[in-house]
Structure 1
Amino acid sequence: MTSKEEARAKAKAITELMAAKRKEHPETAKATQEIVKHNNATRKVIKKALKAGPHTIPQLATEIDMPETDVFWHVAAMLKYGAVIETGLEEEDEEYYMYALSEVKK
């Protein structure tokens, strides 16, 4: 079996396992799907705001009308997975980092 075939077999086994778990725990699966849907929608709003240019966490929070702690949590996750980058400190008082969309599509 080639490495490509092994990878396909492993992916198929994982897919089947996840399908079985979703059937076994439908409430948990539905709740998880709702959380993921909410997180994706929030990150889409953040990305839309960042298309206008770099923002600090407080600027983003004000623009999208969301608590700074929530914005920070999402931006940290987006930073971890390469969807956003730090562009340095803001120019005014250099108290907050500026974040921008990364060049790589995530």
Structure 2
Amino acid sequence: MTYVVTDNCIKCKYMDCIEVCPVDCFYEGENMLVIHPDECIDCGVCEPECPADAIKPDTESGLDKWLQVNTEYAEKWPNITAKKEPPADAKSFDGEAGKFEKYFSAEPGEGD
């Protein structure tokens, strides 16, 4: 099992999860974070920290796409170990449907 970041992180990117991760397995894209599934130790401390409820265990049904997205982009994007400020308009995107199709960016974030 691993945890995965899902579509509600897109354009929200709160980063509360980064502060609690004991193994620094988060990677930063331009407008979302992902978890490296091979680095995640399945401790689950990140899940309740996400204000957008975007982190889920991969054992939940329907998350195959997100496991693939997290795996692919954790290899491409820079590691991030310190919390930064979320986008100023994050709350306006929280809970919006279809965020992956509308807003996902494959561009990397800044990382640490």
Inset, instruction - Consider the structures 1, 2: one of them gives 22 for relative contact order in percent (Cα under 8 Å, 6 or more apart) as calculated from the coordinates. Say which. - result: 1
Inset, instruction - Compute distance in nm of label points 7 Å out along Cα→Cβ at positions 20 and 52 for each of 1, 2 and report the one that scores greatest. - result: 1
Legend entry - distance in nm of label points 7 Å out along Cα→Cβ at positions 44 and 76 - highest-scoring structure of 1, 2: 2
Inset, instruction - Looking at mean count of other Cβ atoms within 10 Å over residues 12-19, point out which structure of 1, 2 has the largest value. - result: 2
Inset, instruction - Using the calculated result 2.8 for distance in nm of label points 7 Å out along Cα→Cβ at positions 68 and 84, pick out the matching structure from 1, 2. - result: 2
Inset, instruction - For Rg/Rh (Cα atoms, Kirkwood Rh), find whichever of 1, 2 sits highest and give me its label. - result: 1
Inset, instruction - Could you figure out which one of 1, 2 the value -5000 for helix-only ellipticity at 222 nm (-39500 (n - 2.57) for each DSSP H run of 4 or more, over all residues; to 500) was computed from? - result: 2
Legend entry - Structure responsible for 24.4, with mean count of other Cβ atoms within 10 Å over residues 4-11 calculated and labels 1, 2 on offer: 2
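Every number in this text was worked out from the coordinates using simple rules, so none of it is lab data. All figures in this text were calculated on a predicted structure; none of them were measured in a lab. Cβ atoms are built from the backbone, for glycine too; each structure is taken alone.
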